[in-house]
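I've put the structures underneath this note.
All of the numbers you see were taken from the coordinates with simple rules; none came from a lab. For clarity, every value in this text was computed on a predicted model and none was experimentally measured. Cβ atoms are built from the backbone, for glycine too; each structure is taken alone.
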Structure 1
Amino acid sequence: MHNFEYHRAGSLADAASALKKAGEDGKLMAGGQTLIPTLKLRLAQPSAVIDLSGIKELASIKAGAGEVTIGAGATHAAVAASKDVQGKIKALADLAAHIGDRQVRHRGTIGGSLANNDPAADYPAAVLALGATIVTNQRKIAADEFFKGLFETALKPGEIITAVSFPAPEKAAYMKFANPASRFALVGVFVAKTKGGVRVAVTGAGESGVFRSAALEKALSGNFSAKAIEGVAMPAKGLNSDIHASAEYRAHLIGVMAKRAVAAAG
């Protein structure tokens with residue numbers, strides 16, 4: 001591990017100031033589930049690490065009229081256990097309950113997951129399918145504008161995610177085919193029937209990360225049932241092919257997970 005300065009932020013303003021002082025080489029850390037292993041392997045060499053875990057305001061979860069706002073510092077375990085999340089968006093609570101293992105769920109945070117934007121992470125599918133809004137210390141970013149590619153987001157230097165606002169859907173469910181070792185999604189599909197229409201997001205499969213499936217959305221818009229997507233063929237082009245699964249197998253899994261998600265949504 002390379003040497004770096006460590007700063008435990010006491011407030012959002014403190015974190016922003018420390019990050020600005022550190023410059024481009026500074027790194028934010030929430031739960032540290034990605035950053036710490038990266039540091040141990042000497043794959044990252046930040047000049048400073050700014051720890052956000054002590055900022056209580058970032059861990060709040062609040063339910064409003066037709067929405068749930070989750071602080072960026074809320075752990076996966078907190079999201080899964082939240083009565084507000086379970087009541088408004090049960091599919092989101094279920095998703096959080098199956099991220100990684102117990103240790104990861106009690107340390108990892110929703111803000112850290114989204115900022116890292118791992119192509120096999122679960123939260124990006126929920127954010128994109130539900131049409132959530134990512135709130136930072138500088139602005140609000142719509143889900144469709146946030147994810148830019150592998151480990152790439154619309155976040156600018158110095159920008160810190162503070163919360164994510166999820167509109168409550170009419171129906172929703174998430175199903176994934178998990179890697180048995182990491183519990184990351186080989187393929188995960190989040191289906192949501194919202195006031196604005198049907199949205200379907202796929203994680204773990206795309207070469208460029210999470211994406212929406214226009215074909216599945218079109219099929220489900222007319223008939224929200226598993227039967228409606230039986231004839232929808234998912235192309236393998238543009239999908240990942242690695243030691244875990246070929247692009248063709250992932251294409252097949254998208255259809256299978258989509259059907260299971262729709263059935264679970266009711």
Structure 2
Amino acid sequence: MAIITLNPIQKPSLLLEADNIKPDVFAGKSLDEIKALHVFMGTDQLTLGEFFEVSGDSGATAADTKIVIDGDISRVKYIGMKMTAGEVVVNGSTDMYAGAWMQGGKLTVNGDVDAFSGLAMTGGELIVNGNAGNYLGAAYRGDWRGMRGGVIRVSGNGGSDIGTFMRGGEIIIGGDVDVHVGTHAEGGKIVVKGDAKSRVGGQMVKGEIYVFGDIEVMMPGYQYRKDVDLEVDGVSGRFALYEGDMGERHPKKKGVTIYGQLYMKY
């Protein structure tokens with residue numbers, strides 16, 4: 001796999017919008033062509049080369065191209081947005097929308113990501129070796145289609161509104177999360193290995209949520225069903241199974257009502 005390396009050479013005075021930083025765009029281009037790609041800072045259209053030193057070689061296709069960003073880009077948005085193949089590694093933190101609308105490939109952030117990362121993903125893998133902001137794997141504002149496929153894995157903590165309108169895929173959080181997990185979910189799987197605050201699974205129609213720690217306030221629309229022994233993300237244990245949200249309309253399959261399933265580990 002051919003590797004292109006980006007080294008930040010200046011910090012943008014405003015948030016930088018850099019949706020061109022992905023293998024789909026870099027593939028088949030020379031270094032000069034990559035440096036000339038546009039970025040936006042406010043209303044100003046600038047070039048990638050004004051903010052990054054670019055070295056290495058791109059592959060003939062996105063699948064053959066790996067982008068490595070060495071340095072903090074916590075003021076740069078849209079890294080890996082809509083990428084379909086290849087790989088991006090960020091050795092630092094990013095701003096909002098990292099991996100948003102991602103369809104394939106792999107994006108690894110060795111730091112933190114801000115809000116709306118993994119937004120409406122349909123495929124691929126987003127690995128965050130730090131903390132994630134709000135609306136991880138959620139739907140875009142005003143849309144009802146959240147994450148539909150792929151995997152998001154966060155080593156640290158997550159913010160609020162994780163997996164809002166989630167319809168498929170998987171989100172694994174290694175630490176704690178804030179309020180509103182899986183709100184309006186109609187599928188998918190969320191694993192929280194730490195504690196959750198409140199409103200877990202609110203207005204959930206179907207899908208699965210697993211919480212290894214405590215839930216500060218349990219939603220009243222969930223009813224305990226039974227204890228089950230499970231292996232979840234490599235961890236075996238006994239879980240209490242709750243079904244809900246009983247305040248919502250739920251579909252039927254072969255005459256059986258389908259509920260969202262919330263598991264709490266003992």
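Tabulated data for the structure shown
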| read-out | value |
| --- | --- |
| If distance in nm of label points 7 Å out along Cα→Cβ at positions 34 and 258 is computed and equals 4.3, the structure in 1, 2 | 2 |
| Top of 1, 2 by distance in nm of label points 7 Å out along Cα→Cβ at positions 58 and 74, largest first | 2 |
| Label whose coordinates, when helix-only ellipticity at 222 nm (-39500 (n - 2.57) for each DSSP H run of 4 or more, over all residues; to 500) is calculated, return -9000 (choices 1, 2) | 1 |
| If distance in nm of label points 7 Å out along Cα→Cβ at positions 2 and 162 is computed and equals 3.1, the structure in 1, 2 | 1 |
| Structure responsible for 10, with relative contact order in percent (Cα under 8 Å, 6 or more apart) calculated and labels 1, 2 on offer | 2 |
| Structures 1, 2, by distance in nm of label points 7 Å out along Cα→Cβ at positions 18 and 82: label with the highest value | 1 |
| For P(r) over Cα pairs in 5 Å bins from 0, in percent computed as 1, 6, 13, 18, 19, 17, 12, 8, 4, 2, 1, 0, the structure of 1, 2 it came from | 1 |
| Distance in nm of label points 7 Å out along Cα→Cβ at positions 154 and 202 - structure with the largest value, from 1, 2 | 1 |
